[in-house]
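Peer 1: Structures for review follow.
Each reported figure results from applying straightforward, stated rules to the coordinates on display, with no laboratory input. Treat the numbers as computed from the prediction; the structure is a model and nothing was measured. Cβ atoms are built from the backbone, for glycine too; each structure is taken alone.
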Structure P
Amino acid sequence: MTWNDIVVTARKHNHFCQVEELSKSARDIIHSDWRGVDQVLSIRLTNLKRIWGVVEEGVLYVLWWDPEHQVYRSTFKDRYS
């Protein structure tokens, strides 16, 4: 897939999230290891499963495998799980 496929065509499922909207543990890791990063990319694999990473110069640096959607708590998931 191209970046256009990932973040434009499939933007409903794959999108950037502000670091400050993530869980506290995720924020702590980003603030200590990735200073200056203000957003991360969430790539949806299934309803709950995500890969999270930082995109720099067209490269995705994977930060987390998130099989239970814990890095960013979705209100949709909370209401319907």
Structure Q
Amino acid sequence: MLVHALFNLGVIHSFVTDRLVGKLRKNPCMIKRGFVISILLGKNVNIDNVYRGIKVDINGCEMRVDLLSLELYDFEVILGID
């Protein structure tokens, strides 16, 4: 499946839009210790689950990433690249 992705340098977390999680065919895992993310719209969002080991293929280079579910508008996926 093709998606619009943003590569975010210097960030340790990766995100997937709520609209796409049903297509992942994986159930989320609860995070033992959740956290809060501040987004540009001035809201704080509680994160307490993660989709672990999602296969991502970028131009033939496959990797597994953990994705946090977040309401996104311009992209389906934001990949943190630390």
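Peer 1: Taking 2.7 as the value of distance in nm of label points 7 Å out along Cα→Cβ at positions 3 and 27 derived from one of the structures shown (P, Q), identify that structure.
Peer 2: It must be structure P, since only it matches.
Peer 1: If helix-only ellipticity at 222 nm (-39500 (n - 2.57) for each DSSP H run of 4 or more, over all residues; to 500) is computed to be 0, which of P, Q is the source?
Peer 2: Q
Peer 1: Computing relative contact order in percent (Cα under 8 Å, 6 or more apart) gives 50 for which of P, Q?
Peer 2: Going label by label, the one that fits is Q.
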